[in-house]
Structure P
Amino acid sequence: MAINKSEWTLVDLVRRQAAGYGGRQFISFEQGDRLTFAGFDRDSDDVALRLAALGVGPGDRVLALLKNRIELLVTMFATFKLGAVYVPINTELKGAFLQHQLRNAEPTVVLVDTVLADAFQGVDAGRSDIKAAVFIAGGMPDEVPAAFADMRRLTYESLAALPPAGTDVLVTPKPEDIAFIMYTSGTTGPSKGVLMPHAHCYLFGLGTSRALALTAADRYYICMPLFHANGLLMQLFGALIAGAWIYVVERFSPNRWLDDVRASGATVTNALGVMPEFIYRHPASPLDRDNNLRIIMAAPVADEWAADFERRFDLKIRQGFGMTECNIPAYTGPDDPLEVGCAGQVLGEYFEVRIANIDTDEPLPANEIGEILVRPKEPSCFMAGYYKMPEKTVEAWRNLWFHTGDAGRMDASGRLYFVDRLKDCIRRRGENISSFEVEQVLNSHPAVAESAVVGIKVDGAGGEEEVKAVVILAPGQQIGNVALLDYCAEHMPRFAVPRYLEWIDDLAKTATGKIQKQALRDAGVTGATWDRETVGYKIARR
């Protein structure tokens with residue numbers, strides 16, 4: 001049933017599904033908690049009245065440092081029902097990183113997972129108007145961080161026991177009203193708070209629901225964090241729009257992924273960053289095909305394993321392209337080839353996409369690589385800017401296009417291809433090198449468990465970069481630097497073969513499985529870095 005755009009709000013959505021599906025189960029969590037469609041609507045109403053009693057009203061921010069749990073979902077929709085803005089925070093943050101987001105958001109109420117309370121140690125809330133901190137799942141922490149010392153402090157149970165405000169405080173937002181502030185990773189500066197209108201968030205779910213042909217018979221397995229757009233907006237909201245059932249775990253584990261998928265009866269799931277490759281690299285099992293999955297939405301994928309992944313688990317891979325700011329303007333369909341980086345056709349009803357010269361923003365011909373630029377055709381179906389960062393908003397929106405910072409191309413039939421993040425696309429001796437493609441070659445060697453490839457500036461390179469690979473050795477394996485470069489030279493263009501190698505024990509990642517590369521670039525050549533030029537290593541021209 002087509003829904004009028006005037007009803008593209010998350011409050012309209014939950015009320016509509018509660019009326020349509022009533023007592024049918026909607027979602028269950030690893031911890032054992034569960035909600036029906038009607039119970040979700042009812043419980044979020046109830047919590048909204050308690051948050052209103054704490055002083056939350058239209059336009060106020062509610063900041064949440066919560067793991068994947070039922071309270072996150074209920075307090076989120078309670079916030080929407082007050083016309084307020086939910087601010088989900090990366091659960092890996094602490095100290096100065098958390099302080100920036102707390103001060104930038106200026107919340108009225110802070111919701112904190114009790115086991116994460118110590119992340120606020122040393123955080124200075126500044127001149128804050130925070131009225132209350134609510135500690136969830138574990139009672140009051142043994143040591144209350146100083147950031148909350150001078151404000152009202154409650155447990156979730158005591159919040160629920162507060163005298164409720166009158167039901168006249170409940171509102172239905174408009175599609176253009178802000179639902180979320182979601183913070184970007186902030187690799188080269190402070191994290192930017194993306195202002196997310198209700199219609200923008202709704203379209204994330206609608207696009208996923210349509211692209212994956214979700215129905216009420218589907219079961220969606222979510223193993224990604226709900227503070228992230230993929231786990232929340234694409235998966236959870238997509239399932240809610242379709243009336244599908246959801247099973248949520250606290251975090252992704254390649255060791256238990258198949259067990260969870262089989263036990264939950266999941267028909268659909270998503271994997272991002274290193275997740276799909278970690279699943280594939282996990283030892284094969286006779287039970288691999290004994291699952292109900294029909295589709296996995298995965299990005300990125302690699303030629304080395306993508307087709308075998310489909311055969312091994314008896315499913316289809318779908319890809320797409322998007323980001324928090326610009327929604328998901330392209331998805332692959334059942335007739336699109338399974339190719340590295342193929343994001344499929346642009347959703348032309350809602351978006352325009354251009355591949356542009358990175359210096360001039362002029363459009364490029366088919367199959368030429370440039371920056372992916374996006375703009376919406378529908379009001380409120382895009383970010384509304386960066387919160388309290390107007391200069392960053394203007395910079396991203398120069399020449400009336402949103403600049404994604406991603407390198408891509410468009411083929412002659414209009415299919416969009418993602419190549420790499422611009423900052424991860426290495427420029428060496430006149431060639432553009434995809435760090436992802438180099439990593440895939442390295443990772444295919446049996447002695448390599450994982451790798452990250454970056455471009456680093458060195459003296460004498462004329463402003464261009466040299467390729468550095470940071471590599472983790474697989475358990476029980478040994479390989480020399482020269483032997484690994486010989487393997488690279490056999491499997492990649494000579495210009496892409498790394499000059500520098502460095503062996504490490506672990507790679508820092510975001511909570512969504514993306515390798516944090518900025519620190520590797522900043523480190524450059526270290527005392528532990530091996531330079532092939534020190535041994536005169538040469539690669540023969542073909």
Structure Q
Amino acid sequence: MKTFIDKFSHLIVATLGCFDRVVFKGHLPFCYQQKLEQFVDYVLRIRRTEFMAFAEKMSQKLVDHAEKMGDTCPGGYEYVQGKGRKKDGLVLPLITQHRITEGLVCVRCFQECCQTFKLIKGKGRPQLKSQKRPQRVLYYYYLHRDLGLLHVRLQTWFPFTIQITVNGHEWLARQMQKKEMGFNLRDNAFTQLDDPKRAQKLADQFAKLNWVRVLNRLAHEVNPLLKEKWLKGWHQYYWVTEQAEYATDLLFTNRQALSQLFPRLMDHATLNFSAQDILGYLGRRLHWKFDGEVVTDCKKDRWPGARVRHQMKKNWLKMYDKFGLMLRVETVINDPHEFKVRRRRIRNGERRMVWCPMNKGVANLYRYEQVSRTANERYLQALAVVDDPAPAYRQLHPLAARKINKGRSYAGFNPARREDVDVFAAVLNGNNLLRGFRNVDVRRRLFGEPKGSTQAARDAQRKRQSGKVTRLLKRLHVRRLIAKVPRSHRWHVTDAGQQLLGAAVRLYHRLLPGELAVAT
């Protein structure tokens with residue numbers, strides 16, 4: 001995103017990349033039907049018909065523990081009835097009212113529909129089938145010494161699934177307090193940072209924390225059943241990252257600076273970014289086996305707070321403003337299997353490091369950060385072409401001028417000519433972001449497959465088209481708009497190429513002929 005920051009450096013005060021909302025979920029070993037039946041038969045050693053009464057007793061034990069915990073905190077314990085209640089809104093007034101700085105704030109109990117088990121008839125003996133049913137769900141709200149404001153959600157029925165939601169900005173604020181660094185945290189965004197570079201170094205440590213130990217401590221505080229003898233050997237939660245949001249924030253000098261630029265950024269992202277582009281920003285290539293959807297959704301009905309969201313299956317990339325002062329680009333990962341991680345696997349009888357689909361285990365949180373940060377940076381890099389139309393068009397003059405290189409003259413390009421703009425769009429294609437592009441990639445996008453009546457005719461046509469593409473690439477190369485990938489037949493677009501070619505494509509598709517004449 002260096003190009004974007006350099007271009008608007010007179011408007012941007014500070015930048016920060018940090019995890020925002022992260023949801024961890026813990027599962028006990030008997031979260032599946034077969035495992036639970038084994039647990040009931042061989043560990044509890046009770047009849048399956050007696051299991052529901054046993055589960056009811058354990059559920060009440062969790063609620064009794066929650067009531068005792070509530071007696072020790074300022075907000076107390078409360079069973080909250082009614083739908084549509086905002087849970088977080090119940091907590092913030094308590095923190096202000098009681099001036100709480102650390103510890104348990106309150107405990108709340110809600111009736112929710114969650115995944116649990118139901119006793120049904122089976123062949124020879126009853127079965128415990130997984131099914132959703134209403135149950136009491138406990139919410140513990142903490143002002144944690146290191147993590148800041150968080151909440152723990154615990155189901156009171158088997159399999160006692162637990163969910164812990166933390167915020168990376170809250171954690172970072174606590175770390176900066178310890179370092180005596182100046183900042184201003186508003187909601188989940190920093191509106192002022194005395195030392196952005198040092199803050200970024202601290203933010204990079206979030207994914208490296210020993211999350212298993214941190215989460216287990218919180219789980220043992222809220223779930224007393226983990227200490228029961230009958231749960232011995234089955235009491236360890238397996239922790240996964242259910243959802244992770246990673247935000248790249250750009251703090252602007254004032255509201256006016258962002259309000260003038262943000263609408264143009266939204267328009268450009270909505271009208272110009274194709275499905276291939278979005279996949280490229282997320283580190284994916286468009287493949288014929290891809291069986292999902294890539295959807296762009298834009299909401300402009302609220303200022304500030306308008307946003308653009310690009311959704312790829314269950315993951316999305318979005319851009320919005322915070323308080324009219326901050327531009328935030330955020331990647332949200334709900335399904336990590338769409339991305340890759342390096343793991344040791346046995347291949348051809350040898351154990352080696354290979355790229356494989358990423359699972360939700362908390363050990364992969366560092367990879368969540370890498371994927372999300374890179375996606376945000378690619379997205380901002382692509383937005384760097386946005387500017388006032390007239391200055392951007394004048395900037396294209398070097399593209400149209402004739403170029404002399406080693407005594408040889410190379411013709412310029414015409415940014416108002418459809419054929420030349422198609423060349424620019426072909427090399428800027430989203431699929432080229434990861435590995436670059438080859439002559440054949442550009443040829444296919446410009447000309448498609450040859451349609452001669454015979455194989456010889458098709459080969460001859462393919463050769464002519466390939467030669468034409470070679471000459472076009474040479475004209476781009478001498479202008480340093482594309483560069484050769486070392487030790488390969490591939491090319492990649494340079495920073496200057498991203499800026500000039502992207503501006504040319506945008507202006508061609510967005511400006512009317514009359515406006516083009518004025519701009520020139």
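Here are a few things to note about the model shown:
- Rg/Rh (Cα atoms, Kirkwood Rh), for residues 411-474 alone from the coordinates reads 1.01; which among P, Q: Q
- Entry that produces 19.9 once mean count of other Cβ atoms within 10 Å over residues 99-106 is calculated, selected from P, Q: P
- Test item: distance in nm of label points 7 Å out along Cα→Cβ at positions 163 and 259 calculated as 3.8, pick one of P, Q: Q
- Which entry (P, Q) yields the derived value 0.40 for FRET efficiency 1/(1 + (r/R0)^6) of positions 251 and 467 (r between Cβ atoms, R0 = 30 Å, to 0.05): P
- If mean projected area of the Cα convex hull in nm², for residues 43-346 alone is computed and equals 21.9, the structure in P, Q: Q
- For relative contact order in percent (Cα under 8 Å, 6 or more apart) computed as 14, the structure of P, Q it came from: Q
- helix-only ellipticity at 222 nm (-39500 (n - 2.57) for each DSSP H run of 4 or more, over all residues; to 500) from the coordinates reads -11500; which among P, Q: Q
- Which of P, Q yields 23.8, 78 [Rg and Dmax of the Cα atoms in Å, calculated]: P
- If mean count of other Cβ atoms within 10 Å over residues 139-146 is computed and equals 18.9, the structure in P, Q: Q
Coordinate-derived values only; no laboratory data. Since this is a predicted model, take the numbers as computed values, not measurements. Cβ atoms are built from the backbone, for glycine too; each structure is taken alone.
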